[in-house]
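Peer 1: Listed below are the structures to be examined.
Where a number appears in this text, it was derived from the coordinates with a stated rule and is not lab data. Please read these numbers as outputs of a predicted model, since none were measured by experiment. Cβ atoms are built from the backbone, for glycine too; each structure is taken alone.
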Structure P
């Protein structure tokens, strides 16, 4: 798909936005989200003698007798926000390397800040795509700490910060997640659940990683405590690069992220990193492909400690 600009018709016209989303969600024809029927429904049209207009894009299933549109069963369902603004918000977030703040969306989309904040979280929810296969090959593992600046200890064990653990394949994908504690038991369990046993694990000299050589083909350690950062092919520079992008986004764009929302921001950064070779339009379509089967209600996402 060629890259697109802000003058695309589906960013300004509601009907064009609906048709565009239908092509993405139903490339082979509309499907009833209630019963899954693909050939037992028809588009509703208003009767000539009726004064009540029928909204474009409304279908009725002959099998289950229920009405539906392209937004039913997605993160956009029952939203009063125009669909073209949803598509533009998705494109903006997907095309911004380090993210886009809700204040920026609020100004560009001309919606309230509260609305923009919730829109961005729904889009992040659509971006949440769990790996379908285990990582393999050369895998780098490391942890970092996300949170506001504070007094006292920095790094491991820092107060008021949330540990984030990540795995990255060399020349491949990344997976990061918040963890309660960076104990050996926790980290080794996550690694064993997501990495093939035939893989080579690269870590720093943190004690929690000891013993990985017994579970995997090999475990190579780079000693950061002795200012060692590269030894031949042994390093954790790939994952450090990912953490650099993540922290620049959190600190420079979002400024502060509440602990209870951090997992959604990590989904956003995972999504963009794993699709770094795609252009903005392709990433936007991939995000829209993840809207189905997901709902995120405002009551489930209270605004807590968010200042972006």
Structure Q
């Protein structure tokens, strides 16, 4: 099988599904495939990715460059995966093992970094020099792209704003809920989908899924959403104060809450250390496809 000039294959390795996409040199989608992630063992995960890449290339009859987005990052200290909620990956040389299984170099990055690269390349952040990309979903992640290059930093945690404390906590917020990272009051414990549900349960004594709370029709849900908007405004204001990105792009299930962009943009001026805020807050142009598209651009060298 010959290489196809300009074909880029991206793989988004998730806890429940693994998705692959093939793009041409202009970013046009050639093929997309998805299979369930066999997550019981590390070897099964490697086999899942290799099988999916082979499936895509078999249909297209050609090989391409390969990049993979992962729930975690490569530790600069060990060269092994750390901080992955797909825990069988932690402590393993994922890039080396994927390279061996697929038979060519595989470049990997955190899934939020892939989002940032995707949106900076040909999405809502295209044309902006500095892009801060946010995932609001079952967790809270972030990635930074400058000049269409991912900024990971020397500790491989560039953009990991979700595990900073919620800024300017109120008296009632106090130290905040416990986080799986071992600390309390992390932004993720408030702004993730489970965090929204937990906040509503703490204040109203009722367990509701995030989508029902966001609808705002049940008792107390409007108040819960008011707190959510304010917390997101505070959290993104600290990003602007520190990084001052040219655009902030939102993705993930929570980003689709009706009115979220407008509410946060209206509120964050109270927290940003400036007399005006010109930072655009926008939704990801490629939606749920941004991560896998970013992995494809990643494989071609970013």
Structure R
């Protein structure tokens, strides 16, 4: 499992480094690279490739698409760490981008990574039809903006120190984290020209995977080691974050996460042994670094 994750991370980083090296140099390249190549596991790309394998999608195409996803993920982390957001000084064991380069530079580097994702998806290196490229760009835009990552981050901040229902918490976490996973699960079906109903089914599976990821992240913050996690833990309680743990407790949240895994696996039963890799990834997500 770890070897597969490491290979995907390595191949994704190789593509991204080559892509950046071909661009004209600017003062923002170094902070962009700092935020992008910070040692993340590339779980979103792993999910993309797990789903892609169900539909026999070309691995190289998935690496290109995954690279765009990782740019958006890196942009969101850079911005989330800012003092006006979650105010985190540490990310993956290193100073956050705004600590290293300053707040204004971090904002601009994050913006540039967001835009670079669209450059990657529209680039000739992704050898697919223009229509499918447009569909991918439209879907990833939807998952990244006010209906996705940005909207979820807004709600995350807005819900601090408030009594929030379980439904609202899960809806917020699906926006904040789940939507990008939704794209990863929908992209292979978009590449295969599947119908809207089939694409929606896999978007919903991706939302559940993203919710699982966020719940696991909350569990790490609650009981995990800062040294292992590579970031400060115990922040959610201090900031009064609305999480499932704060609402239903640690043990019930673990049960909720396991129930999510069973639900996702049941959705993929018809794919038989081909879904084995994805099932292993789900267990990895829940049990990582805690």
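Peer 1: Suppose FRET efficiency 1/(1 + (r/R0)^6) of positions 119 and 207 (r between Cβ atoms, R0 = 35 Å, to 0.05) works out to 0.25; of P, Q, R, which structure was it derived from?
Peer 2: Answer by label: P.
Peer 1: Out of P, Q, R, which has the highest value for distance in nm of label points 7 Å out along Cα→Cβ at positions 15 and 247? Write out the running numbers ahead of the final one.
Peer 2: Numbers: P: 5.2; Q: 3.0; R: 3.5.
Going through P, Q, R one by one, distance in nm of label points 7 Å out along Cα→Cβ at positions 15 and 247 peaks for structure P.
Peer 1: Shifting gears a bit: For which of P, Q, R does Cα Rg over 2.2 N^0.38 Å, calculated from the coordinates, equal 1.01?
Peer 2: Label of the source structure: Q.
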